[in-house]
Structure I
Amino acid sequence: MVTSTEAVWFVNITTKKQVDLGHREEVTDIENVTVSTKNDEFFVLANKSAGKLGYYLFRVKIDDPTATRTEGRAEYLIRWENKLEIANVDIQIQQDQDENGTPETNVVVSYKCIGINTFNVFVFCLKTKLIKFWHESFQLWESPVKGFLLPSHDFLIISS
């Protein structure tokens, strides 16, 4: 992966295949890119799509980034248009179990949001495609903040 705030390029060094995901998905203000724990897919969170502010979380398969789920595009987990900028974004993968003990994978996303001065953490279940948990707390836009998912599945927020 080659990324900047304005572009996301997938480059397979072995096959020499290149995919400009930023152009294909029309996303900019790339806030974070994270690979899954199995190294079979990666997740991208962008703050703009087609020039519109919002939260755009999508995933792409590593073995074939051109394979898509809908309309020639990546599989979007979240596509919320709004007028808010986000920063200090982290995406982490959590291996967990559902109520029956079946393994499931969750995506934990954290970010601070301008205008409403909040720090948000949500847990997105890949199996159900639903948000399992959402936490929102006060956080000044001007203050740095960082969130960490610990091995115990606790989430630690450090703010100055």
Structure II
Amino acid sequence: MATLARNDPATWVQEQQRERLIAEDFQRLQQDIANERAETDRTRGARQQQAFSQAWGVLGQHGIDKPRLRKIFDETTKHFGIPEERYANIDDPKLVLILQAATRYMELKAKTADATRKAQAAPRLPAQRQPVPRNERVAKQIDARFKSGKARMSDLAAYIHVNKL
């Protein structure tokens, strides 16, 4: 540019103006890009805030508040080894409900093993009394009626049938 300024000052002035116009256009484009990024960030933030409030509405219906959510995350981390950073952007309440179900399942599984161990260590129950067969029960009832003197004709028929006379 220094050579152009010495040899042809008019061309040098035109070139300087062209460079200035290009720089201004470039700055304007950069400003437009920055404005678009800021607008995108604002809309994304608004959508995330809306999704976050909807998620808390659903979780609130299921009785999940922040301390309970913390407990769910801690239990899930303990059982499955999921890093804490994965929980930073959960905005779907279904995922939280799935995590809650998974932790409940793991707790039940642990209790099942404990209950099985206790059941095996428990003393055995005495053998169940065998039920009296129906024919013997009917025969005793009929005998009792005959002994009491209140037997009827149908009792006699039943006695003959039971004893196969």
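Readers should treat all values here as calculations from the given coordinates under stated rules, not as data from a laboratory. What you see is a predicted model; the values in this text were computed from it and never measured. Cβ atoms are built from the backbone, for glycine too; each structure is taken alone.
Comparing distance in nm of label points 7 Å out along Cα→Cβ at positions 65 and 145 across I, II, which is largest?
Top value of distance in nm of label points 7 Å out along Cα→Cβ at positions 65 and 145, among I, II, belongs to structure II.
Between I, II, which one scores greatest on mean count of other Cβ atoms within 10 Å over residues 57-64?
If we compare mean count of other Cβ atoms within 10 Å over residues 57-64 over I, II, the biggest value is for I.
Which of the displayed structures (I, II) returns the greatest value of distance in nm of label points 7 Å out along Cα→Cβ at positions 25 and 89 on calculation?
II
Check the numbers for distance in nm of label points 7 Å out along Cα→Cβ at positions 49 and 129 across I, II and tell me which is largest.
Biggest value here belongs to II.
Can you say which of I, II returns 10.1 when mean projected area of the Cα convex hull in nm² is computed?
Attributed to the structure labelled I.
Computing distance in nm of label points 7 Å out along Cα→Cβ at positions 41 and 113 for each of I, II, which one ends up highest?
II
For mean count of other Cβ atoms within 10 Å over residues 33-40, the calculated result is 10.0, so let me know which of I, II that is.
Label of the originating structure: II.
Work out which structure the value -500 belongs to, where helix-only ellipticity at 222 nm (-39500 (n - 2.57) for each DSSP H run of 4 or more, over all residues; to 500) was derived from one of I, II.
Of the structures listed, the value fits I.
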